[in-house]
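Values quoted throughout were computed directly from the atomic coordinates according to the rules given, and no laboratory measurement underlies them. All figures in this text were calculated on a predicted structure; none of them were measured in a lab. Cβ atoms are built from the backbone, for glycine too; each structure is taken alone.
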Structure 1
Amino acid sequence: MPMNKQRICPRAFTTIIELIDSVNEFMGRWVSWLTFLLVIVVTIDVFLRYGFNISFVALGELQWHLYALIFLLGAGYTLRHNGHVRVDVIYQRLPKKARAFINVLGTLLFLFPGCFLVIKTSLPFVHSSWLVHEGSADPGGLPARYLLKAMIPVAFLLLWFQGVSMLLKNVCVLFGRKLKKDGQ
C-alpha cells in the first residue's frame, strides 16, 4: 500500500464530512438570500415610516423573523467556515494537533451537549406552538409563528451535524491523516 494512502482519512469519514459540509454550505447560501431580503424589508419599512408616516406590525415582525432565521440557520455554515467567535490569543499560536485536540474536547464537552440541550428543551415548546397553530399576538401581525419556532431544533440539528464534521476532521488531524481535499 503506498505511503500516501495510509495518511488519508477513512473514506467513511470523508463521505460524512462532505455530506454535512455540503448541506450546511447550501443552507449558508440560502440564508444569504434571506439577508438580502431582510435589507429590502428594512428599507421598505424605513421608507414607509419616515416617508409616509405609515407602519405595519407585520413588516416589523417579518424583520425579526428573517433576522432569527439568518442566525439560526446560518450557525452551521458559520461553524463550517470557522466564523464563530472564540478567544484566539493562545489557540492560534498552538500547533495544529493541539488545536485539533482542543476542538475535539470543545465539540464533545460543549457543542454536542449544548445542541442536545437546546433541541430537547425546544421540542415541547415547538410542539405546543404547532398544536395551536400559533401566530402573532398583535393585530396585523404575521400568522404561522409556529413555523419560525420549528426552526430552533432544525437549526441546532444542523449545528450538531456540522459539529460531527468538525469532530471527524479534527480526529483525522490528531491521527496525522489528511482529507482528500484537506477541507480544514
Structure 2
Amino acid sequence: MRRCLASGERAEKETLVRFVLAPDGRVVPDLAERLPGRGAWVSAWREAVDQVVANGLFARGFKTRALADADLGDTVERLLATRVMDTLSLARRAGEAVTGYEKCRAMLARGDAVLLHARDGSMDGLKKLAGVAGEQAIRLFDSTELGAPFGRGEAVHVALTPGGLADRIKTECSRLAGFRSLAVGGKEGR
C-alpha cells in the first residue's frame, strides 16, 4: 500500500505509478519500481499525474525541489505502452502469444487465455472471439502496435497463454487504461 500524491488515498502499488528524482532534480517515471531513491506515488490516471504536475506536488512528495515536465502524463503513457509491447514480444518468443483469428480462437478455446484486440479492429471478430474467451478483451492498442512484436504490419487479435507474462501484461494494461482511451478517431472499431 502506498499513498497517492494527488488524492492522498492509500492504494495498492499495482494501481499507482512510482516516480523518482534524477540527480539533476527532474522527476522520472519508475515503472519497474527499481530505481534508487525516495519514491513518490501517483494514481495511474492521466488526470492525477497532470494534477500533481500542475500543483507542484512532487516537491512535497520528495521534500525538495522537483522539476516535472508538463507532458509527464504523455511520457508515462508512452513508457507503459512500450513496456507492454516489450513483454508481448517476450511472450511471443517464449511461444506464449499468437496472432491471427484462427490461432487466437484455438488458444482461447483451450482455457484462460488473455485476449488483446486492436482498437481499430472489427467488432464482429471481437464478438466471436469474446464468446470463446468468456470475458472482455483488452482494447488499448492499435493494430499497428499489436503487429510490431510479431514482425507484422498489423495484428488485430492476439492471445496469450495464462502465466506470468500474461499477468504482467494485464497489470500494465490496467495502469495504461488510465492514460489511454478506448475510442480511436471518435469511434470504436469499424
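Tell me which of 1, 2 gives 21 when you compute relative contact order in percent (Cα under 8 Å, 6 or more apart).
Structure 2 accounts for this read-out.
I have 1.00 for FRET efficiency 1/(1 + (r/R0)^6) of positions 100 and 148 (r between Cβ atoms, R0 = 41 Å, to 0.05), calculated from one of the structures 1, 2. Which structure is it?
Comparing all candidates, it corresponds to 2.
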Kirkwood radius over Cα pairs in Å - structure with the largest value, from 1, 2: 1
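For the read-out semi-axes √(5λ) of the Cα gyration tensor in Å, for residues 12-107 alone, a value of 34, 14, 11 was computed from one structure; give its label from 1, 2.
Of the structures listed, the value fits 2.
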Structure (1, 2) behind the derived value -12000 of helix-only ellipticity at 222 nm (-39500 (n - 2.57) for each DSSP H run of 4 or more, over all residues; to 500): 2
Origin of the value 4.7, where distance in nm of label points 7 Å out along Cα→Cβ at positions 116 and 140 was derived from one of 1, 2: 1
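As an exercise: semi-axes √(5λ) of the Cα gyration tensor in Å, for residues 52-91 alone, calculated from one structure in 1, 2, equals 34, 12, 6. Which structure is it?
Label of the originating structure: 1.
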